[in-house]
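Please find the structures below.
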Structure 1
Amino acid sequence: MTDPSTKGAGTVVVLGGRSEREFRVVRDLGHRVVLVDAQVPWHCMPWVDAHVDVDLDDRDAVAEAIRAELGDEAPVAVLTHTEPRLPLMAYLNGLLVESPRGLDETAAANCRDKWRTRTVLSEAGLPVPRFSLATTVEEAVAAAEDIGYPVVIKPRDGAGAFGVRCCRDEGELRAAVASLFGAPAGPLAGALVEEYVDGPEFSVQTLTQDSRTGVLSVFRQRMTPPPVFVELGYEHPSGLAPAERDELDALMGRALGALGLDDWISHTQVRRGPDGFRVIEVNARRPGGRLVEMTTAVSGLDMTEAVTRQALGLPQSEAGATVPYARYASIVFDTSGTLLYDDVEREPGPFAPLVEVEIEPGETVLPKDHANGGVYGRILVYGESAEELDAAERRVREALSLQVVFGDGLGPAETDSREFKSCC
């Protein structure tokens, strides 16, 4: 049923999406929402004005389905917060929207294809790891010998660190590449073989308007050591010195400009190696997990609302209150077994701790470095000092009382097909 407050307003087509916040922002800005997905979930239907089921891998079919739904009306924007659908979003905006704004097809492709990202940045003289594209195991071996071990193997178009592995020698490389090529293929063929940059990693969130990039947040990222990369958490402040932060901010502006992100958001991973910063990943979307909430807390801007306003050509809202210290701690385990924990009620207030466990008590968990293990939830705490963060996280963990029991002989659930869970 259409909300009467949006009657007569323009329509925003949303591709995919599972979060109520994504749809509520559009409606709060006075627009109707049409959700398009291969199979629209029942729980999303109350949040939208209309929905269309169509195969999102057939872009011409999607365009025709949208035209059939809207009739003579053109959408005011096509929007997605789902990384695999960004190229489709850009295509449909160019095809269906009278005055398309934001991410265009070139910029979307530059960010979605990791090999293309590195090629564009390298040709622009910007720092990236040494890299090569391999379409066979033997090509990967030759590339690794040229680059020098250790190397990182990753799919061209993956997200959330799925399929990413650090290899110290040829044996590990062959196994990793064979596993990657044996998995269901994405639309982009081949694997990326790149230099492993040993150094601290940072998650950088940006908002670019009229080719001017503002850095919203820089978080120091904590991860498991190689060979796999599971996110253990993030810290704000990042620990970078003022001169290093200035260098990083300038690098972000140049990198996003080279990729064509002139009026959009981004979530970028950067490592600081012995010879300085290297751009590892550029994602033309908000971060996953709960880094959006953490960014809102330290910058005062909500990236979900910000990118919606960009797509609609609206001015950005004023920044809200901020907090000087924030921590994101992933819920991970060192052993396998049955998870038991207590529910923790959300405290009132904008900077109250946020607790999220993604499985129910009694379900099986696996170690963070297991092929099917990884992140099972997250804890966000805020404060005025690092000591306040320590105390807040300790209180949350004591209230949760996480316990792993009955570990002997347990394996992954048959329905759990994750290589490992990662969220950002």
Structure 2
Amino acid sequence: MNKFAAPRMVPTSALVALSTCLAMVAAPSSSAWAQAAPLDLAGALQQARQSGPLRKLADARELAGTGRVREAGQWPNPSIEWRRENLGSSLQPDIFATAYIPLDLTGRRLALRQASGAGRQRVRADAVAERRDAEIEVARAWLHAAAADGALAVASRQVEALTEIADVDATRLREGLVSGAVGLRTQLEADRARVSLVTATGDAARARAQLARAIGVSAQALPMLAVLAAPAMPAAPDSSTVKTIALRARPEVRARESALREAQRRYTAESRGLIGDMQLQGGSKQTGGFMTGQIGFAMPFPLFNRNDAARQRARGEYAEAQALRDDMLNQIQGSVSAAWRAYVTSREAAPAASTFDARGRQIARIARIAYREGHATLTELLDAERAATDAMNAHLRWASDAWLARLELERALGARLDDSSPLDLPVLSTLLTTGS
């Protein structure tokens, strides 16, 4: 009788251990959100935009930064004075009512307000860049968690396969059909697979906890994740076109250009700051029972403070802004070239790499049939199982790397991460024309 005519059941203890491991990681919470559809990459990004801590930090920093640049460019307030003199004496009281209006005759305040306008543009562009960086981090967390879940499923499959082989060879050993070395070898391989399952369980649990933190939910409320699959990889334009688009569309470029304008206008303001704000005074005065008017003009005299330190600081900040702008342009060109090269290389490898999982499963299936029919040795069967496991894990790594290659190129171009086809030429043409 062929001992392999029907697959043997996995022992109850192994099933209990396997169920416990899977429950620790993949079991959804009882919340309404956890009972919804599996969480894919687009869903993770959407959730992070609503409750993610990195997104909230970016919003808070934009609010604080806007307040700081507005504070430096505000107009000074006028002041009103009412004063009564000769109190407690036989003299008639003198009553003064005076208004003081600051005047910016040098144009320093106007330059500061212009600098504030450029500063607000800088803050907005920096916030856009920070939000996109936050989305990249969320995407990395989701890909890591999805790949860890996939590796856990691969490890579970390996435990089931090797446990089945070990049980069958244990039966054959009792019947004297195989040597004791064969039985020990298969049992050893099954135990090694169980240890790998424990490691994969811990890795998946940690990855899910990191993803939950990145999107701003508790680990218990995180639903099951969608299966990690390779992304669509449309054709990319040539590298020179990608660089042109990036230099026009990246928020970092707008931020550094705005920072340069802001520093230049602050330097202009401090250059006009030799003489500070002047004051125009006007009001009424009641003395000895007679009401009279008064008018005056006050101007600070630059005897000790000629604003040299402020001009020096502004000049240094302007030079720093120029250096940062130039460095950013070089950095973007380099990062865009690297992202484009990684994407093109990944796209070229996609036809072969995207079939790793299917080919690995086919190898394992053929090896089992051959072993059952006596056409393959145990060593060949175990090598095939390892090759199948390696192929399925390689498929997970490939899918994650392919997603990252696409996301990095989208990031370099300034496109939204969950856009369905951000690399299509019509979209790129729009970016190239409008720079938006």
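Values quoted throughout were computed directly from the atomic coordinates according to the rules given, and no laboratory measurement underlies them. Computed from a predicted model, the values in this text were never measured in an experiment. Cβ atoms are built from the backbone, for glycine too; each structure is taken alone.
General observations
- Among 1, 2, structure where relative contact order in percent (Cα under 8 Å, 6 or more apart) as derived comes to 23: 2
- At a computed -9000 (helix-only ellipticity at 222 nm (-39500 (n - 2.57) for each DSSP H run of 4 or more, over all residues; to 500)), which of 1, 2: 1
- Read-out P(r) over Cα pairs in 20 Å bins from 0, in percent, computed value 19, 33, 24, 14, 7, 3, 0, structure in 1, 2: 2
- Entry that produces 0.15 once FRET efficiency 1/(1 + (r/R0)^6) of positions 344 and 376 (r between Cβ atoms, R0 = 30 Å, to 0.05) is calculated, selected from 1, 2: 2
- The maximum of distance in nm of label points 7 Å out along Cα→Cβ at positions 320 and 400 over structures 1, 2, that is, the highest value, falls on 2.
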